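Readers should treat all values here as calculations from the given coordinates under stated rules, not as data from a laboratory. Just so it is clear, the model here is predicted, and its values are computed rather than measured. Cβ atoms are built from the backbone, for glycine too; each structure is taken alone.
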Structure 1
Amino acid sequence: MNAKNKSLFTDFDPISKQAWIDKANFDLKGADFNRKLVWKNLSKIDIQPFYTPDYNQVFLKNTGENSSTLINYRSIFVSSEEVGNKLALKAIEEGINGLLFNFKEGISASKLLEGIDLNEIAVSFNLKSYEVEFAIDFFDLVKENKTNPSSLKGYFNLDIILNYVTSGNRSLNQFSKISDLIQLASDYPNYKAISISGGIYLDAGANQTQEVAYTLNSLVYTIEYLADYGIDIQTIFNNLHFQLAIGSEYFIEIGKFRAFNHLLHEVALKYGISEFSHTLTAKTSVWSKSVTDANTNMLRETTEAMSAILGNVDGVLIDAYDNEFNEASDFSSRISGNIATILKEESYFGKVSNPVDGSYYIEEVSSKIANKALELFKSIEENGGFFHSFENEIIQEQIREIRFEKIKLISQRRLAMVGVNKYPNLMETISSSILSDNPIEVNPNSKVLIPRRATLEIEALRKTTEKFVETTNHRPIVALSSFGNLAMRKARAAFAYDFMGVSGFTILQEQSYKSAEEAAEESAKSDCNVVVICSSDQDYEESAVNFVKTFRAINKDKVLLLAGNPTNLIDELAEAGLDGCINMKSDVIHTISSVQNKIQKTIKPIEA
């Protein structure tokens, strides 16, 4: 056969799934395949390390379409028509094609939207009062401007579900207002009158499966009440707009949005609806953001927006990166708007059709999330539905369980957050006023959902440090005292530098000594408040106990830690005066809190 006509790879036999597993087991040298290589996500789904055609995958239907007309929303808080209009026009100049207005008082639609082309710019409204009156005013403007009915895009949001789950109070009269909004919007097929915000579940600590399931349970609840106002099911489904949050697990989030679209169609079929038009907006989550090293929020929001767009959402709402502790500046607002624009125009995310379809990995993730979410959705419905389950705290308890698990993983640094529990910015100065108090002490038995950052417990540690600095004019200093084996002492010093950096203390560069005795004597006499011993396990066997005894003979007050886990020496080291060990299994919150408590006893506040 002519070599040029020979098919590529014909000399190689196909490799089966089992062959890959056998090879992996061989390389693992007896270690458990599932434990070492299978990723167990917090949505309780197992993610395999590889996928082949041997897997009997189920490809979901109705997962959505990658939007070439993606709406890039900017949220605008309206204090007056003039201010709101000025901010809106500025946003449009910066490339924004979607405006989300937030206001509580009666507002003139014509003044607010002056100069805005409603054929080109999507306009949506979070309404807190005068909902129907504003809608009448808005659609009068739409007719006056002769806006093309099919070109008008956006939605009204009365936050019925969000208000209930965050306050515990139901406003059933809001369903009557939604009924009126549906009638007013009836001539505009792409303008949605029913908004369901499911992002609160993720922002309260839920996993992706829970967010999808509870949002669909919220939908069933909404349908039941709207049906009482004589709104037919087809009309309800054609008026639906959903908003979900975007978490930080990139591929899982892609699968989440695809799974949601699929399950929404499955729910619709149960009502006899096979075709309908809904919209889905994704908002960057509160949960994944930090106030320390806040610039990393820009990176988080970029990957979040990527996963949402690849998950086939119709619009994105990207918060300013400093939104959690500051009023958005011109710079931070512009950056947030540019993220989606760059992804759509320069990265071609809005110019290709469903790029993730057919990917074994993402198809598997989507399918598993859909299956888990459907199972949870059914269990809530069997327990009496959304309202009954929330009133009886079934939903809250399920979310609480996942939230505690996430916080535990963050505290153990097994769930990394850059700038928070990994790679803290030691050059950063930050005011205690923008840091959170310990959330465990704030409303611990609340029956409602509270949107929060995942970092609050670690922020509380940093707040303790910053308050200590403000009252004593002294920032605690950590010295890394190393000796012995070069490679291990460097590795453990690097680990200690990163681990202790979470505290907000001043961390000195590693100081190497010729011997353990010299290291103990010099570090005991130094001006630092905390000393971390850094060496190898063998060096600890030979010298750690003597190090601690020598150190304590000179200084009783300093905090003395050891980087590592010499289990056979722990009791003897503790008896000699070691305060504790830091290692891969250490809980950063518990460890640093203990260190802070001891330091506070030895350094007195400045006298007034």
Structure 2
Amino acid sequence: MSLSLPPHSSWLDRWFSYLDQLRPFDRLVFGVLFLVFVFSLIVNSIILNQSFLVSVPEGGGKLIEGAIGSPRFINPVLAITRADHDLVALTYSGILRLSPSGEFENDLAESVTISDDGRVYNVILRQDRKWHDGTPVTAEDIAYTIALIQNPDLKSPLRGNWSGVTVELIGRYEINFVLENPYAPFVENMTVGILPKHIWETLSDEELPFSQHNIEPIGSGPYEVAEIKRNPAGLVSEYHLRVSPHYNEQTNLNQITIRFYQNEEAILNALKEGKINATGALSERWLNDISRDDFNFISEPLPRVFSVFYNQNKNPALRDKAVREALSVVVDRDELLKLAVNGYGRAAYSPLPPGFTDVPETTSNYGTKEERLKAARQILEAGGWAIGANGRYEKKIDGIDSPLTITMRSGNSLLFETISSYLTGIWQEMGADVSVELYEQSDLVQTIIRPRDYQILIFGADIGRSLDLYPFWHSSQREDPGLNVSLYANIAVDQLVSELRTATSSELRTDLLRQFSNEIANEQPATFLFAPSFEYVIDSHISTAEMKRIQRPSERFSNVTDWYMNESGVWSFFADRNWDIWN
């Protein structure tokens, strides 16, 4: 077949002329092949494009959180309740904040420098941070806030953290904190939210706790109050927060609403009904009723260790290390963890809260209940204890037949009742005679803990993220108001916990903690049970930042600016440069 085309026609004209001269069937085949080619080109282009795309957060979305109670002081100086602390975390900024990895990073600060002797903390502030009303944040605001905390008339819960600290105002954006003695954990105090001096300075000490600004805060945090809703009784029922236009860092979630409920059951129902999409207010007993298909569960250990403390002065049997060791060996921490907190936490074998140190965590060498009982009895019998006529162990101590009889005292709550019930059962099965006495919290503190009137005390020691072990284990803290409730005295431990207060090197701190842990394990003045965890439930469509080493639930919001509900795909070339692609 020959083709005749005009000599000066374009290639497009030639192409269509060629198609016109094809037979109908050939044109059909050609058309199909052409469509397949175009389709394949489009698909391969999409696949190639997708291979270069990465997901990045995109602005938009709303977090609706359920909380219990109602806020009273959205004021970092006076905040008491969880509702207070949650709203403070969202609306105020500190000099430092907790990073996603659990370290401290600059917030209002441009730099924080510690003197060689560890006593002077020099803070230089960023000059681009503003209050929600547009006024610049300055060092005067910081000095004013610390003065309020230190004011004895205001009775701030934070006053003890700033006792003996001198504040030196150097310039508009520079300030010094001078300590009487070096104290490495002091850096943690600089996460406290800062108040705007120009808002509060006109108020007297008597007026300040009753100011409307305690309910309508003006801070420098990422979110500001857009609307407050009240129920028919006049109590606050909702806080609607929006991104502050004066907060000059990227924030993804446009809105955060905090809704307040009377109890956990109401929060659970609101979660199921879609009225809220997140909560950190549910205890372990309610968590199994939530669908894990619709919600993400974030579990982070808290720096609190529930333990059994032995007062050897009150019971001669407890002075025998074999007894203390046997009482510890027989305890199945994992089983107790399930019974006490539904498994939400981590077993503890030392006074160091799991997940807060680089010291390797020890575990039990015993498996089954029978193996634990056998090991405990062998320890007792190797220590000279023998089963008496009543089926309980006894031993001559100072020439007197002494039965292995012990009394536990603790708080009258479901948690402590569960712990004491488990310990009673397993210790009696081991061969001890055990009784339990439970007290209301105020009575426990005043009549039992302060005068050290107990043989065994079940107690949750809130160690804190800074791991300041001095109040709990230094021999000078054996008497009230110290918290050395095992009345423990060890010269080596005294030295270690004192050095920990001044050590700033992470390597040195880890070494000191390791030595401390070994000393405690060798003498066993207490049996360590478990560390509870903070449980946060959030809609699976919302992505959060990490929440490592949090000390209290409100610190989940330390990096709320990184949370997002929406995301988009961009080439990694742009994502690597951290460009703002949606504004």
Structure 3
Amino acid sequence: MSNKSPTSQLQRKVSLTLLLLIAVFVLISYFILRVVIAPAFDDLEMAAAKSDMRRAEAALRADIKNLEAITADWAPWDDIYYYVSGQNPSFEKSNLDRPTLVNLDLDIMAIYATNQQFVWGQILVDGDEVAINTLEILNPRRPSSMKLTEHHSDTDQTLGFVRTGLGLMIISSRPILRSDDSGPVAGALVMGQLLDAPHLETIRERTEVDINWTAWDADRDSLTDAGFKRSDTSIVASQVLNDIYGQPALVLETRSPRRISQLGSRTINMATMLVIVAGALICTFMWIMLRNMVLRPIEQLENHINTLRKSGDLSRQIVMPRNDEIGSLARQFNSMTTEVNDARQSLLEQSFKAGKADTAAEIMHNIRNAMTPMINGLERIRKSFTVAENLRVDEAVRELGNPDCPQERKEKFLEYISASFEHLKSVGANAIKDLNVVSAQAKQIEGIISDQEKFANVAPLAEVLQIAEVLEEATHVIPKDKVGNVEVVVDNGIEKRRVRAYRIGLLQVMGNLVLNAYESIKRSGTPDGKITLAAVEEMVGDSRMIKVTVRDNGGGFDLATRDQIFRRGYTSKAAGEFAGLGLHWCANAVASMGGKLSAESEGHGRGAAFHVLLPAAGDH
């Protein structure tokens, strides 16, 4: 066996538990911060980077849509239609000039007749006009020229990005039609905006995003979709945009600073340090508090118990002036040792005497209950034997032997003798019934005595009992010559109820309750006495129980009586009557069968009901 103190082992376990708890808490917190929180910051940054890219691309698409709208407004116009056809020369002077391009925010505007015939065009670069051929894409020898300067139907149009001799550009080309969108197609109207530095700055201001774009370079890393490159300070998102031929034209880039992840990293590091420091402080504080408030008092109590065990002196007291649970435990322990010490002194003297006296009184009380109908039956038998004394059969016989007796008188004597014997026969039959009751009660008394002799220290075996049979036998305690004054009513269905209990004990309990009901009716002077016997099934938790009720319309009792009716020594009977053990013994007997005895009454003069709750048999 280990010589280590249990308290020392408890201290070690508490310390290790606290350290393990704090370590697990720190690890879990760090894991959550790094695995859950940190990626959340990264996700926020990535979402911001994706949002910046969407805003940048949306800004470029919006410029393209705006350019398309301007072209769609000018191309279907009678004035320009007839100008291209050579029927409205004044259109050029009134509409085709530098202010028009400036007002429309255009860098290029060109008009072509059918067969790619150049009619008019103008290009402005930083406010200066340059030759149309510097754009290169409109030169007749270029493949793009036909796509931009010649349209064969009124729905044909070209819109998007294009690389030119002046750099990247967004361009829109639509067929020239009449104002009502009717043809035939008179030519093509080309409008464009250079994606130069001022345009880039304008989009940056509109989107508040660090945007940049470059022309597609076949030698650079292949990009077919949005790509993201992370550094310690920023996330660079790249998006390839195709030109009007469906080929890569430019690479759109956005740069999003990584302020969120930097802040998150600092927050996680600080939170981890705070968790570690807080864990250490909490661990230290809890250990000191547990040591002073729990472990040390338990050690004192342990030492005190060892002292009591070694010395055997239960009069010693432990001094622990505390108002908490441990102080209460110490005071309760002192009270317990004091009571045990006192009880130990008188236990051997009192237990045997009190136990035997109580048992004897209870047995005698139960025997008395069983003897009451037995005595009444014997008394009736005694009275039945006095019937013969009152009959004058011997005189009738002497008269019959007299030869001088007239025949008519002889016949009357014979009738008298016959009637006397019939009466004696009836009296004898009643006496036999009384003897049967006396015999049954004698057997019950014998059973009580045998039960006490054979099983005084062993609990009797429970058996399956029919409630109806037990109650029928229990009603024999009512004096037979008084039964007519009290009606015994048995509810329907009681014959179906079966319980698991001790037969002798249950019979004594039910007989006691029936007799108490009868005596209550007798004492109250109720003219129409009634005792009702019932049994119903109830569920108590998960257990199936049978509640047997003995109800009377006798004197009843109040709440104060109900609270002490099962207390040993209590009685409501008149002085001189043997009482006080019946209900107390009944309650204990029912409890030993796994049941419960309870009582209820609505008050004095309103009757009472006693409920015996017993375990139900397996089937009923």
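Each of 1, 2, 3 could give helix-only ellipticity at 222 nm (-39500 (n - 2.57) for each DSSP H run of 4 or more, over all residues; to 500), but the derived value -17500 comes from 3. Any idea which of 1, 2, 3 comes out highest on Rg/Rh (Cα atoms, Kirkwood Rh), for residues 170-249 alone? Top value of Rg/Rh (Cα atoms, Kirkwood Rh), for residues 170-249 alone, among 1, 2, 3, belongs to structure 3. In this comparison of 1, 2, 3, the computed figure 21 for relative contact order in percent (Cα under 8 Å, 6 or more apart) is attributed to 2. Here FRET efficiency 1/(1 + (r/R0)^6) of positions 58 and 466 (r between Cβ atoms, R0 = 41 Å, to 0.05) was derived from just one of the structures 1, 2, 3, and that gives 0.65; the source is 2.
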